[in-house]
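For reference, the structures are reproduced in the following blocks.
We did not get these values from a lab; they are worked out from the coordinates using the rules stated. What you are looking at is a predicted structure, and each value in this text was computed from that prediction instead of being measured.
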Structure 1
Amino acid sequence: MEFNLADLFEQAVDHYPGREAVSCASADGTAVQRRTFAELDERANRLAHHLQEAGLGPGDRVGVYALNCAEWVESLLAICKVRAVCVNVNYRYVTDELTYLLGMAEPAALIYQEHYADRVAEVVPGLPGLRHLIVIDDGTPASGGPALQAVPYEKALASGGPQRDFAPRSPDDHYLLFTGGTTGLPKGVVWRQEDVFFALGGGIDVTNGHRMATPEEIVTTGYASPITFFPIAPLMHGATQWGLMQQLFKGNRAVLIDRFVPERVWELVGSEKINVVMITGDAMGRPLVEALDTSPTGTGHGAGTGTAPYDVSSMFGLVSSAALFSTPVKLRFLERFPNLYLSDAVGSSEGGAGGVAHWSPDDQGGQGTVTTRPIGDSEVVDDDLNPLPPGIVGRLARRGNIPVHYLGDPVKSAEVFRTAPDGTRYAVPGDWARREEDGRITLLGRGSSCINTGGEKVFPEEVESAIKSHPAVYDTVVVGAPDERWGETVVALVHQREGEAELTLDALQAHCRGHVAGYKVPRRLHLVPVIERTPTGKPDMRWAKDVAAG
């Protein structure tokens, strides 16, 4: 077998056919879809054969446009089985955004939930290369809009054989991940499957740096102590896709939910006996811990509401990825779960996994930063790609297993995927970092959001963490705004807690001075009804910049 995503999944099926692979729950509590490894494989085989019969094969792109569900997982696997390329479609996009993404991806087929039929009908005329549609019945009543010539999902499966008789696959097969980031239009990151396996798929153990020597090695990690893993974000988000696939490759079980509802998450932790929950920073962490705080009944094992506290006795880990997980919110979790393994997973769609940093209250001195043992070939470099000595701030870079390019964007590809004078090729997404004396790397902040005020660099995450420790603050985002004297000035947008006296700039500044240096203290304050975020939990920086400039 190869370092190929379909091969790795099929290997796990052969080792653990009777184990439950995925449980997909509805947020309203009405249903849970369950698939064993063998069932998931058979249904993916059937869909894969249907795709082949429709003329789809190696290199063809197939979009998946749906909420988290078993069909999403089956579709991803089926697409990989026939060496096609999955396109993750953001279900929150309006028509213009969807038109842009699908126009860039140029899918030959689209698998979508009935709920999105009207929007699909709007964009189909502008996609001349789209030749096959499959619709997932989700109970949505017919809208009366334009009829689409789509094959019902279950009919597609019934038409395809269950056998696994596909042609040999290659580690060079492509994997595509559209990433929205915090600014600008979505970008499609194109990877070789072998590279993305070592960068994001568990090919390198993030806890100890061990690199899998053979494709067969990863499945053995699921022998002794299989876990149940719960990535809460949508599958259209890379962190959840890879959280799922890593567990499948190992023979572990993954639980998914179609929409984020904090109370339902805690119900599932109990009913599904979940061991590790993965969130996207404070955007999920704060509502989750506050759902526990709504009732004084119970703490830790048995925290919950009313007379029926949540059973959280199975949970021992909470991992955050892709967004700031602030110190104040982490401390609130540890108050509830004193023995909880609490960590930040560091990485990006372009640079892969950088490591997992375990957090404890002793780490409070680095509010807004994450220090981790580098995983893979990570480095801190200067603008000319020269590795920097400890203590010097530079850009985080990765060599070795990195992407091929951005889809259809040679300019951005040249900016991010660069070749050093010695011929080494790096991915340099732009995040600021510093290597420590002990070899670890401290991530300082989003590269594009660093604020230069009077020549001093201010990393928004550090200031945001300080602001969030104020009792009147529910959520915040910090941005730079033009300033005649300093070039840029620090601006805080704050979503205040209900029932609190209105927060003033003077009060916020006095609080922040106890946590960060004077030049990092916000000079302007905007109180807003909500902090706008992307579907992945990251702050919407275009919105934030507009508010700050107003």
Structure 2
Amino acid sequence: MDTAKIFGIILFGLIIALTMYVTYLASKRTTGTQDFYAAGRSLTGFQNGMAIAGDYLSAASFLGIAGLVALYGYDGFMYSIGWLMGYIIVLFIIAEPFRNSGEFTVADVISYRLEQRPVRTAAAFVTMGITIFYMISQLVGAGAIIHLLVGIPYEVSLIIVGVLMMIYVTLGGMLATSWVQIIKAVLLMSAMLVMLVFIAVIFKFNLSSLFGSIINGSEIAGLGKIGGQGISFLEPGQLYKNPIDLLSLGMTLILGTAGLSHLLVRFFTVPTAQAARSSVIWGMVIIGSFYVIIGIIGFASASLVGEEAITAAGGGGNMAAPLLAQVLGGGAGTLGGEIFMAAISAVAFATIVAVVAGLVITGAGVFAHDIYTNVIKRGEVDQKKQFQVARLAALLIGIISIILGILAKNFNVAQLVTYSFAIGASSNLPVIIFSIYWKRFNTPGAVASMITGTSVTIILILLSPQILHENAIYPLTNPGIISIPAGFLAAWLVTLMTKPEDKDKVYAEMSVRSHTGLGAE
């Protein structure tokens, strides 16, 4: 085994050891449901902001966007802009009232003033759809990155990551998951800044030189002839030939952030609504910095690595950033190049492990808190039993996700995760907004919105060119332009067509609580 692979395995081992130690410490403090689901509400705004960034900056961001920018230029960069802009909606409309209205899960908020059992059941349906699509994207990235660096078969790589994430969640709960995400955010931003410095030196601290090399090509000492893709690479239409598809993508990314179950539950880990708002601001600062840098890394990959090498590595461009690290370190076959690629790959691995842990704990919360405790047992269950069910659910979700990840081997992870955003925007977002801000809103409207939004999204995905290729029935890659209005329309129409619920008092109570925080604890 060569030196670079040995170095890579050592780095992987150190990251696993560090996160396992954090999990061990957290397991000693995780004794009840509040610890398991919400980290005992012990995180500060800054800590939760770091954890939000660690949760949000997934394999789709680090591997997927870099690959899409490297292969498709402008169209790929739209992912960065859309995912960053989504946090504006979270900050001004969702974060504070959401934190005040719930306890552990999204269903706590949307069922507060509605009928518990039907709403919680529908919310579980939505959350599992979001979680599964998001999980698959992370595991696809994990399999690709470990296979590229260490040579372990893709399927074995998925099993390794799956086992790790189940250990983090079942032993340490949300507290361990949060600190793993914080560690990952620090590692990821540090690695990105190092890559940015290397790129800046090569292009003499001049962005124009980078884009000039992409348009016209150039000669750089030690790298030879680079770039030369032409001006069209920086124009729309490389990935999405239909401008309506690009519009649909933008709607999905911007609105979807505010509907992602695993991100929304992060607001329950802080003690106050003010801390929730603070955590969004800190998260936006880190995430915004990341997306500016990842765009530069993607364009640098296009110039320095090239489409042929990125495509040859497989996975729809997912290996663009690690391959760029190899070039920046001295090139393929050099010790510096291989070691730098190993380091970036290890950080990508930490990225994936942190995100999948957050996804598993969200899915486990849906099964244990919403379905088992509040639907099946009607709230009559002790904390210890609910705790056990949550851990078993985490194991089950991990196993299912590994199987589906093996089936989705060759998808680009950024495009895969977009489907989660489409479900969130089409199903969760309408119900959250109407639950908090519309007095007339009722249970049939909520259930109709969640079922319609999720079903329409999944059906359009299955009928799209991504799945059926040239036989596609739905012509667009992204379902958002149809599914998001469908979710809002279903909520509005069904609410107006059904009888109002006599819950004005509960709505008034929720309104006061969501805007003032009174009774939140």
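Quick one: helix-only ellipticity at 222 nm (-39500 (n - 2.57) for each DSSP H run of 4 or more, over all residues; to 500) came out at -23000 when computed from one of 1, 2, so which one is it? The read-out comes from structure 2.
Name the one structure among 1, 2 that Cα Rg over 2.2 N^0.38 Å, for residues 273-376 alone of 1.50 was derived from.
2
Work out volume of the Cα convex hull per residue in Å³ for each of structures 1, 2, then name the structure with the largest result. The structure with the largest value is 1.
Calculated for structures 1, 2, relative contact order in percent (Cα under 8 Å, 6 or more apart) is largest in 2. Using log10 I(q)/I(0) by the Debye sum over Cα atoms at q = 0.13, 0.18 Å⁻¹, for residues 161-336 alone as the calculated read-out, with -0.77, -1.25 as its value, let me know the right label among 1, 2. Derived from 1, not from the others.
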